[in-house]
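Following are the structures in question.
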Structure P
Amino acid sequence: MKDFHCCATCRHFKAEKKAEGMKYYCSRLGYETKTNYKFNCWSPNEHVIKLMNKRNTP
């Protein structure tokens, strides 16, 4: 999990392209974040769950 745990891999992570540049935010918490931030509420998206399961399978 430590290899995957960051905001960019969470199902609540949203990215918006603005005139000023990219804006990243958490739709669950409702505030701006960065791709590499980590919070305890992390909930991986489906793609990351598959990668984690694949890595844990012998």
Structure Q
Amino acid sequence: MKNIERIRNMDINELVEFLHEASFDCAERCPDFASGCLRSCTRDAGRDIIREWLETEN
């Protein structure tokens, strides 16, 4: 099941907890972060990383 499917199946309390715990820090998830891409991000300011994560299977 993809992460997006898991989220769609959550009730409101599960979603609140999930969003409270979620972290999409570019430093942890982006392979290009170390190259100093903060001002020239090619991943839509982290949105592409979140999209990729949503499509990832658990």
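Coordinate-derived values only; no laboratory data. Quick caveat: nothing in here was measured; it's all calculated off a predicted structure. Cβ atoms are built from the backbone, for glycine too; each structure is taken alone.
To which of P, Q does the computed value -5500 (helix-only ellipticity at 222 nm (-39500 (n - 2.57) for each DSSP H run of 4 or more, over all residues; to 500)) belong? Label of the originating structure: P.
Of structures P, Q, which gives 62 when relative contact order in percent (Cα under 8 Å, 6 or more apart) is computed from the coordinates? Source structure for this number: Q. Comparison across structures P, Q (criterion: Cα Rg over 2.2 N^0.38 Å) gives the highest value for Q.
Match the computed value 1.9 of distance in nm of label points 7 Å out along Cα→Cβ at positions 8 and 32 to one of the structures P, Q, and report its label. Walk me through the intermediate numbers first.
Values: P: 1.9; Q: 2.9.
For distance in nm of label points 7 Å out along Cα→Cβ at positions 8 and 32, the value 1.9 is produced by structure P.
Of the structures labelled P, Q, one was used to calculate distance in nm of label points 7 Å out along Cα→Cβ at positions 16 and 48, giving 2.1. Name it.
Details: P: 2.1; Q: 3.6.
Checking each candidate, the match is P.
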